[in-house]
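For reference, the structures are reproduced in the following blocks.
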Structure P
Amino acid sequence: MVPRLSRSEALKLLRKCLESGIVEYHPHFARRCRDRGIDPLDAQYVLRKGVIYDEAELDVRFQEWRYKVEGKPPDAKKNLKVVITFLERDEVLVITVMLDNQ
């Protein structure tokens, strides 16, 4: 488990993973995109350009720190929140996505 990171450290590590690391998408992410009518490319945009406003939350069940990346994709009416966790320092797992009002 990657230790808890500050918001800025998590964002920096996310961008590093997107650039030269491993990005995995959990099947739950794909289901939520379909269920909520969210284009996966919009979620990817938020991962590249969004901000982490909230502190990390510990998922006790899986013993991992989770971060919400928030942002508004171009041509979108609402902000998205994309939940991620770091499996390794160079590997991020994209867990789910939601509209900002959920």
Structure Q
Amino acid sequence: MKKHRILQIPPVRFGIILGLIVGFIALIAVPFLLLAGAAVARLEQPMQGISWLFYGGGVAVMPIASAVAGFLAGVFLSMVYNLAVRWTGGIEVVIDDPS
């Protein structure tokens, strides 16, 4: 078994990966939010057209906004990790060597 240390994480690359993951999760959540909004509309007073416009528009923009927020969070978190690794020495990962 070999021990390796993660000494640096590239901020932009990690931001792109985290943005894609968070955006994809938000894309999966959109139909459930629309169904929940429809269920609430049936139970409560009928929503006016303008409120449905804001709700639907917000849900439609959610995957893009989540991806951007995920990118920014990924860049920030990797910068914090790269700063903290100077004091802690990094994360140690044990990898099994098959040969």
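Computed from the coordinates by the stated procedures, all read-outs in this text should not be read as laboratory data. In this text the structure is predicted, and so the values were computed from the model without any measurement. Cβ atoms are built from the backbone, for glycine too; each structure is taken alone.
helix-only ellipticity at 222 nm (-39500 (n - 2.57) for each DSSP H run of 4 or more, over all residues; to 500) was computed and gave -10000; which structure, P, Q, did it come from?
For helix-only ellipticity at 222 nm (-39500 (n - 2.57) for each DSSP H run of 4 or more, over all residues; to 500), the value -10000 is produced by structure P.
Using distance in nm of label points 7 Å out along Cα→Cβ at positions 38 and 86 as the calculated read-out, with 5.4 as its value, let me know the right label among P, Q.
Of the options listed, only Q reproduces it.
From P, Q, which structure was distance in nm of label points 7 Å out along Cα→Cβ at positions 14 and 78 = 0.7 calculated on?
Q
Can you say which of P, Q returns -0.79 when log10 I(q)/I(0) by the Debye sum over Cα atoms at q = 0.16 Å⁻¹ is computed?
The read-out comes from structure Q.
With relative contact order in percent (Cα under 8 Å, 6 or more apart) derived from the coordinates and found to be 61, which of P, Q does the value describe?
Q
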